[in-house]
Structure 1
Amino acid sequence: MSSVLYDSPGPKAKGRNYVYTAVFLVVFALAAWWVLAKMADKDQLTAEKWSPFFTDSQVWTTYLLPGLWETAKAAALALVIALPLGALLGIARLSDHAWIRVPVGAVVEFFRAIPVLLMMVFASALFVQFTTISSDIRPLYAVVTGLVLYNASVIAEIVRAGILSLPRGQTDAAKAIGMRKGQTMTFVLLPQAVTAMLPALVSQLVVIVKDTALGGALLGLPELMTQTRNIPANYGANTIAALTVIAGLYIIVNFALTSLAGWLEGRIRQAKKGSGAVVDIKTVDAGMGGGAA
């Protein structure tokens, strides 16, 4: 099948593609063999390194499951706060009033420009200096604060791009029947923009889950990634095995999130609530400069 951007390969091109694929598979197999050989030389493939994850339930009940719970808790708190806050900021960026649109745009761009790890460190320092929050839960507060500030700003851009992706006729039709701007946004634009925004929102949720590891690495939050220090300390320096298992848990969680989002998007499209437009992170980044609807 040919299109404007793609021509169907001919016999020679198909042959080259088969050769490239075979070469890649051979190189990949050699690289995998080299890595496994190096791991075997360092005794990282022995049964004693991996067996605790299959024979000792305490590895899961003491380290992995509590770490996964902390990761899920931090991500869920950040999402619950960042999602409505980001939606409000995104709608405010579309305001007809410059005194609302400009300051909100400055806030969004400011927090988007700062690394989330730096915001976590700042938040932790502020909590130490100006609050009496216990040191046991302070890392959770700092991580959630950093995640909320950064991701609310990104979600604001996702919401703005999702609304702007709708046909202009939607707004004109709402005005024609006498709907106010708030009613148009609530009952016409936002319900249709949800489908367009959903893929980018899920991508941002996956980012939130992974960014919790920053708090564990620097602030001491006992989340999933932190267990790569605790497990090898108690089960014979099995760092590679611990990292592999933890990476598998991250993959399972994020795959479940994307699968749920795909199912939800399909349900919404079947209900004919979407416009057919799709907003991704590239769309959001390309529209950073706009401030008005």
Structure 2
Amino acid sequence: MKLLRHGARGAERPALLDAQGQVRDLSGVIPDITADTLRPENLRRLQQIDPATLPLLPQPARIGTPWSQVGKFICVGLNYADHAAESNLPVPAEPVLFTKANSAVTGPNDPVVMPQGSVKTDWEVELGVVIGQRARYVSEADALGCVAGYCVVNDVSEREYQIERGGTWDKGKGCDTFGPIGPWLVTQDEVPDPQALNLWLEVNDRRWQDGNTRTMVFGVRQLVSYISRFMTLEPGDIISTGTPPGVGLGAKPNPVYLKAGDVMRLGIAGLGEQRQTVHAWDARLLDQ
């Protein structure tokens, strides 16, 4: 299934995308797509529904995050060897972990608002892994059994905050609107191999990133297992698995960063596309 939510922020309604690419209303079946919906038994109930029996939504409203109650937003740094190289950093021996604040979470096409005084806001297309079943010290062999599905993530990053302001990366990663998720949550059965997905990103129609998840340093099985040693993963948590090369920080001869008015478009094969317009700081845009 491809699950999505549409409507004004805070009033989204559940839906699914059928095999013909049409949006079908799920609000007569469930009130919302929540973290609890992502549990295996609840996904199985939804999979038994014939999409043709659901009302058609020819013009869905704003697309929100594919599920409400997004839990922990765990990110993996330097997980593509060629991205580590463009960042002038060694390939890590173990996964580099950091988190995004829940307040960074936003819909796939919502405005990206740069924080006050930002001069080094950057882009990162990433595969998101959505947890559907508790994982605690799970083995690699059992790790994918804890995954509800996959989605597109833009790990928007303020490089000055991340690198030059001391402390951890989190300062440059968790700013408001810096975590677009969606448009869909694609259930695991539709993604037979998460290590064989093309992913790409454009800024103002110029292709900057063009990669494939097969070049990850640590694959999805390894990441779910590894992270579950340090924290319990719960339904609704998301792991953003790192980005291929082509970020603005790595541009030669000089880095290139986002500015107000720029348009990012990004996607992953089978998981849909996002499109965001970049804005200078404007608190009014955060609640639209």
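At a glance:
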| item | result |
| --- | --- |
| Distance in nm of label points 7 Å out along Cα→Cβ at positions 83 and 259 - structure with the largest value, from 1, 2 | 2 |
| Ranking 1, 2 by FRET efficiency 1/(1 + (r/R0)^6) of positions 19 and 155 (r between Cβ atoms, R0 = 41 Å, to 0.05), the structure that comes out highest | 2 |
| Parent structure of the calculated result -24000, given that helix-only ellipticity at 222 nm (-39500 (n - 2.57) for each DSSP H run of 4 or more, over all residues; to 500) is the read-out and 1, 2 the choices | 1 |
| Origin of the value 54, 34, 22, where Cα extents along the principal axes in Å, for residues 35-122 alone was derived from one of 1, 2 | 2 |
| Top of 1, 2 by Kirkwood radius over Cα pairs in Å, largest first | 1 |
| Answer label among 1, 2 for the case where Kirkwood radius over Cα pairs in Å, for residues 139-250 alone, calculated from the coordinates, equals 15.7 | 2 |
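Computed from the coordinates by the stated procedures, all read-outs in this text should not be read as laboratory data. Only a predicted model underlies this, so the values are computations on that prediction, with no experimental measurement involved. Cβ atoms are built from the backbone, for glycine too; each structure is taken alone.
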